[in-house]
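Take a look at the structures listed below.
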Structure 1
């Protein structure tokens, strides 16, 4: 394996580079959730664009959103290994400014197809940014700080999801109120574009303060076939614990994809407004943030398998209760908070293991492959939701399906990952074997 440029590790977690990444990721997540949230509310039951995609249209949106991640994550990971991650971030954020302008115009025109196309463009940028941002963490902080860095990043991301979701609910309500003869009118037509512009512009400004990071593998050959990167990396990852970790990590995104498609229909199930439904999504985000930070400070390499399996068991219990709960706003909020809290304990150990086990020279490709795998499962989840809704299963009952699957994951991850509960030193040695 070719020697890579040494990774730069800062002495303190709260260094300039990490803070810059933290805020850049915050605004990235907020803008993504604003556009996706507004569209989900627009195609939900009883919404203006419900007829465009039909019953279960939320699932179609979920499928469309995931396709760029599946096709481009591995390619993005290869570029992240080959180029400076800080320079790539600035380039991607500049592209987001152009996409945001196009998105604002399509929403103002009331074009469902144009707005969905803008969503795909945003997803494309995010697909390239995924392996960049997660790979950058290990370059900005030392290995012993990776778990805490992940906890902080995930907490910030979920605060951004809360913010974006709440903004999406409020914006969607105002945007829909301005509809005249099937099209938005007046100032309300520009609410979605204006909200996204604030987040995108701030994300561009914060990324400008990132330190200059050297490429980790500048001589890596260019390969425009994303699937060859997937196949080669999956083979290498299967030689150690990385594939098991990536598989378990990806399940979370399957569950999250389905849960986020279920929640917009709660406006109808609970008989509440879109902004009140957005508050429920906010409750999930807050709880995930608390769970992520708690897990980041409590987790150790020896506890990985236990934390992951207990987190999966918690997901099973929360989903099961949500599937049988009565249409009570307070009960739903409480159970969604339980779901979010246990999710944090499930995802943080897995994410830390992915970053610490992956070597510097191929970390971008490892994370890009894991990212592609997670969105492939997200695509499967979106398809499952669509088919279940087509079979007339109420959206809230879909949580029962997630409960059963999470129970299986609790058993599988405990037996699967228990073999890979290394000490920190063993983690480093295992990572060096993957090329």
Structure 2
């Protein structure tokens, strides 16, 4: 059934609006989504070496992978904060404000500071091209973390690893969480090709941690051996075991590469968070060996739109998640089954251009009672008519609407749980509507 209605409303980030004269000078590949790589590390390296640039802070950890990057980074930052220290956490994409990308001690960087750092970067001479948006934000984060003398810098990879801007920064450990097919036009259309692009997060002569398996793990192992890095594998050298679940969350044991076994508890845990906790803890004891590891309770990340559960006015629940690949949506589906057994979700879905949305939807079909599809604002979007036609061919009940506001109204007319997935742009816009940043 197709019922387009409404008109797309836009949300303006006050920080981005203030920074517009600077941001407008930067090419933003996150929004234009090129079908091939148009960047390398040369500009980053030149700007890191510019006169007056502070050395990037150490110790530092870089986190790449297909799923769990942000959660692993957030656990790392939380473990530092639990000891009374300060972590710098660089992440992407942002959900509400561009300031979210650079966090120090759990707080967004002030817009005045970001403006100052961006201006200095754009005024730097001697590069063949201007930095991209992601490069400039990475450089601003490095300068801010150095200025604030953070105890640990945590870098989340934006795309891939080999050519990502964060790979130009020196680090003390690299983490590759999981690997699946995504961004195939840039990273390759096989698991082995994708793994080869992400594996360079493990640096030459350094130390790496990974939660990959199968063919991807073989590629990461081969890379580590080729560059002389030590590699610790989740489930072989460290991990979680004896996990018990309750309404309060998860409890169990965490075993570390150094042989220690420590009790942990994680309030309100999602099952897919436990590998991220193990990866973060293993890296934490490697790069900050003198600090206490706080695990009971472990500091739980509060990342927006990562299985974020909201209570609805009618007593139902609304789950916001930016997941958009088959494996990550399978994890979301598994968490839905665990938390609300016997209930099927109504799903609001949209997809950015170039995503494998047919494969992604296959993971949701077994847990969905129906779908509402729409298009995205702020980035190139797949045609919702094509998505709706595909769902209909799969025998799914589907409604197409013209915009996200109409989509939120449509899922709220149905019993829950209500699930918003397919894109961080979609989940972020719904989050702002629910919080009142825009009017549904």
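Assign the value -26500, calculated as helix-only ellipticity at 222 nm (-39500 (n - 2.57) for each DSSP H run of 4 or more, over all residues; to 500), to the correct structure from 1, 2. Label of the originating structure: 1. When Cα extents along the principal axes in Å, for residues 180-379 alone is computed across structures 1, 2, the figure 51, 42, 29 traces back to 2. When FRET efficiency 1/(1 + (r/R0)^6) of positions 60 and 332 (r between Cβ atoms, R0 = 30 Å, to 0.05) is calculated, the result is 0.50; to which of the structures 1, 2 does this value belong? The correct label is 2. When relative contact order in percent (Cα under 8 Å, 6 or more apart) is calculated for each of structures 1, 2, structure 1 comes out greatest.
The numbers here are math on the coordinates, done by the rules we state, and not lab data. Predicted model only: the values in this text are computed from it and were never measured. Cβ atoms are built from the backbone, for glycine too; each structure is taken alone.
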